[in-house]
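Participant: Quick heads-up: structures coming right below.
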Structure 1
Amino acid sequence: MRPREVERVIIHISWILSQVRREFERSALSREVRYIVEKAFIDKYAIREIPEIVIEWGSEDKAYIDLRTGRLVIVLRAGRGNRYENIARALIAAIPDLLAPELKAVYGGKLLELLSSHIARSVAIDYQPVVTAINDVIGTLSEEDESFRKLASMLVEIDDRSLLSRVLIPEMVEIAKLRYPHRDPLIDDEVIELINLLYELARGEVRRVPPIIYGKYIRVAFVLVARPEKIERELMPHVNYVKYVLNKYRGIQSIYILAAGRNVVAARYLKMLLETELKTMSVKLVTTEYVYEGRYRDAPRMKLYVGRIKLKLE
């Protein structure tokens, strides 16, 4: 029996024992939350290692990293919910600390809870009762706020194209680490602006030309590769566009290259062209790229590409 199968059996036994003694419930919850997170979270969000997770009962839902032990402590309000409700609440509380503890200090509580709830739902997608409980939380967050209802809908489409895990969250984490522990509500406004742009990009309906956000905290530009034919000649306008962006928008922090379907090959070639061109301009950079399958427009499964050129500012 493989280790995850063994863990699944232990979790099942722990839940049976929890019917006899309450202390087994904390153990079962701790193990199951970690089991769910390990299965879907590490690869998608580039987390190196999941800490030991410990559930405690308290007066409010919260989570924190115990600096002495390195454990992630999730405190749940005692006496609430059933198994799946408690798992949902634990996931939502834990996700900011799993991504970066600095997020909680830098971003607004309601915005971060909405993002955490969406990520929790994505992570727990194979646990339908947990997903149902998370949907209730999202519904409560947005029921009296039309703007949050729209954001919740946008996050679904953004995540379908994996732009949430490959663009939105990395940008938010980097900003949080740079800004910690200072809080500026303007950061939330810029994150919402980025969500709106990513939504347009995910749907292939970009209204912002050029697709750039040049704010106080978020400074990103997107390059959309749409023609694979005659690759080098067709891609030179993209190279010139990036040079124009760098000249006009001083301080741009990231350039993202997006492509779908047959255009992925051209996008990867463009990334190499840009790396060469920028190095000749003495620009220091770090690059990453992802080739994967996801939803795009009306196609449920399509080959997709996200390349990132992170500019290292002096």
Structure 2
Amino acid sequence: MTAGPLAAAQSPAPATADTAQSLYERAQGLYKLRKYRDAIDLLNRAIELDNSVPKAYVLRGDALASDGDDRAALKDYDRAIMLDSDYEYAYSTRCDTKRELEDYAGALADCNRAISLDSTDADAFEHRGEVEYDTEDLTRAIADFTKALSLDKQYVYALAERCNAYRHKGDMALALADCNAAVALNSKSAWSLFSRSLVSVDTQQWVPAVEDLNRVLILDPGRTGALYYRGLALFSLDKFQLALDDATAYIAKSPTDPDGYQLRGKIHAARNEVAPAIDDFKQAVRMYRAAGQTSDATATQKLLDKLTPPA
């Protein structure tokens, strides 16, 4: 007796074996969901099945970089470029990774190569701008961020980075305009809010600085620098207990940064807590000297001398 239509419909479909392409496509979805380790696992399998596909190495490199392993990511970008020497995106993203690893000459060469392959890639100009910013070539950095924005007017990160470059040049009005524009485009961009808070700090606008830093720490609790600058702003507003809480939290997360100890020392001194202020200033002076930060060590020593009677 032959099986009827219902029986045929209930028969399990044969299992379909994963292919390199299907694994890659699933990994793409996981990467977009920021499930980087899961994406890496699938890409490992995809590359085992077919190790000749450049885009698989690039996506695994992006996932590794996003997961904090820049050196492993760099190897994947190298492999992709070996397989395809004209892979524009691989040069662009390798540029950004080399910058993170402080290989600025290599990063600049890669961004230049990416731009030579595709002069309409806003990311390549933005990445090159970041290299130039990190090497204090601010005029060229601003030009590249501006070019990126001419290609993509909604490029929030490029606006925030140009804001930072203008701030470092001392052009505070232009910096604030860019940061305001970035926040207007994306009010949940922690980087844009943090960048704007630094403009406020540099211009001693303490209340808006605190407001932005409060939002930064809600959106991105791991942004440690926000604790330091909020502590500084609160200290400047004479809100000493709140400032002390932030400075102490910052030191717990960044115990090797003498700025945290100097700030907490100032707060203790303002509260007439002489002994802990002395301890913090001494620690800051030791750390500044060990790091070769002579001017910071001298300034902190002067604060310490005010609290310690002459022998």
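Each value in this text was obtained by applying a stated rule to the coordinates, not by laboratory testing. Treat the numbers as computed from the prediction; the structure is a model and nothing was measured. Cβ atoms are built from the backbone, for glycine too; each structure is taken alone.
Participant: Could you tell me which structure in 1, 2 was used to calculate distance in nm of label points 7 Å out along Cα→Cβ at positions 65 and 241 as 4.6?
Facilitator: 2
Participant: Still on this structure, I have one more. On FRET efficiency 1/(1 + (r/R0)^6) of positions 17 and 177 (r between Cβ atoms, R0 = 41 Å, to 0.05), which of the structures labelled 1, 2 is highest?
Facilitator: Greatest value across 1, 2: structure 1.
Participant: Another one. Thinking only about volume of the Cα convex hull per residue in Å³, which of 1, 2 has the largest value?
Facilitator: Comparing 1, 2, the top value of volume of the Cα convex hull per residue in Å³ belongs to 2.
Participant: If we compute relative contact order in percent (Cα under 8 Å, 6 or more apart) for structures 1, 2, which one ends up with the highest value?
Facilitator: Result for relative contact order in percent (Cα under 8 Å, 6 or more apart) over 1, 2: largest is 1.
Participant: Here helix-only ellipticity at 222 nm (-39500 (n - 2.57) for each DSSP H run of 4 or more, over all residues; to 500) has been calculated and equals -24500, so which of 1, 2 was it run on?
Facilitator: Of the options listed, only 2 reproduces it.
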